[in-house]
Structure P
Amino acid sequence: MSEPDATRDQWSGPRRYRWDTPEFGRVANLSDGVFAIALTLLVLTLDVPEVAGTDLTGALLAEGHQVALFALSFLLVANLWWVHHRFFALLGELESGLIVANLMILGLVALVPFPTSLVGRHPTVPAAVVPFIAVFLAITVLMSLALLRARRVNAWREPLPQGLFTWFLGGWAVYVAILAMALAVAFRWPVAGLVILATSGPVLEILMGRIAPSAYRHWAP
């Protein structure tokens, strides 16, 4: 085969970037940066009370729900970063589909401070709570799709143990279903929807840790 033909074959397939290339590192660094900025901007959802100094204590106590919501959003986004970090640790390479899915996830992560601010000011109004839960539901769906994409293009750094991917996908599917239920509940009972959102992740993680194979805890993204 001539040299021009060899060069043409080399670039005929889709671009794939190994985990040890600068291109992979740039995507990972961009992701960490977006998560860091989103976590930092959450503090702007807290309002400073405009009251006299003698009334400040009472005003701060009255806005305790904003602090609680800030803590919830921070924990949810931090957990998403941890899952995202573990997912990238499983990847041996990136390709266009995974990069696009990752950019969509990052776009929604960057949006989190806005619905957080809405709920902080209107914690019992469905029009505020529903978008808040919807953002986390959409992120979870996209992460599930990224997991499926990685399986489809065989992007793992190491082969997964037999049957483990089914546990991964099952856990994500259950979490998506729970968040969808929280979203539906929020249309009628906004506070109840927030409670489901806040408690579902830890409960599911504990449950999966108990019933899943021991390898799940080591490999789970």
Structure Q
Amino acid sequence: MKWKYFLSLGLCSILATPVLGDNLYVFVPTDVRAKVMQQDISTICPNVGVTVFGRGKDFRKQVKKSPPDAILSLLPVIDRSSDFETVMRGVQNGLTEESYVLVSVDKALDLGQIQTNKIGVVDLLGRKPMGEFVSQLFQADIKLKRVTKQEDLLPLLTFGSVDGIFVSERLFKQIKNRSNLNLVSTTLNIKVGLVSAALAGAEAKEKIVNCLKKFNAKLNGTLGVDQWRIL
């Protein structure tokens, strides 16, 4: 009978559709496009619903609108996400944080005059929280020029829109290798936590932990880590 035939087709279709039990939101500024990273993580973790955000604003908005089971982001972002508990920390060379520097053109910035400078940063937290975060790190009021993407930092220096940019030592090396500018760094006694994973509840822990443990070297390198530590 026709109805049995169509019922059978519908049942097969349902059975063939993968069931995604847990959702993971990712916001980590990199040079890799969000769609590409999303596809990479989804391929490695087919049983997790992955959404990668290219802008912090979109990430924060969606977390409020439709809270996920887990988030993956830099530690400053996770520390300000009160509904999530950190369960894994990214590790690079045995450390869970990395050093940051100020990058400028031709000459290093004078830290004694830092309050007179305008500093470019990737916006992780939003206008006011980002300003408070950076000022706390420097123990001084810092004038910021926020950009949404990592790739937008170098043009700030190229066109003289800022006096310097605030980046990790790792990112400084990458920028210096691809720029014709005479870029110099000002050493700081500042370290920022690497990428970490946090959960809204304990139910998704095993699946998310197993997902991150399967990340390959290329993906980990993009995220700035070489392994993961379970807390």
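The table below lists the values:
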read-out: Top of P, Q by distance in nm of label points 7 Å out along Cα→Cβ at positions 27 and 211, largest first; value: P
read-out: Value 30, calculated as relative contact order in percent (Cα under 8 Å, 6 or more apart), assigned to which of P, Q; value: Q
read-out: Origin of the value 14.7, 44, where Rg and Dmax of the Cα atoms in Å, for residues 75-162 alone was derived from one of P, Q; value: Q
read-out: Computed -25000 for helix-only ellipticity at 222 nm (-39500 (n - 2.57) for each DSSP H run of 4 or more, over all residues; to 500) - originating structure among P, Q; value: P
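Values quoted throughout were computed directly from the atomic coordinates according to the rules given, and no laboratory measurement underlies them. Since the structure is predicted, the reported quantities are computational estimates derived from the model, not experimental observations. Cβ atoms are built from the backbone, for glycine too; each structure is taken alone.
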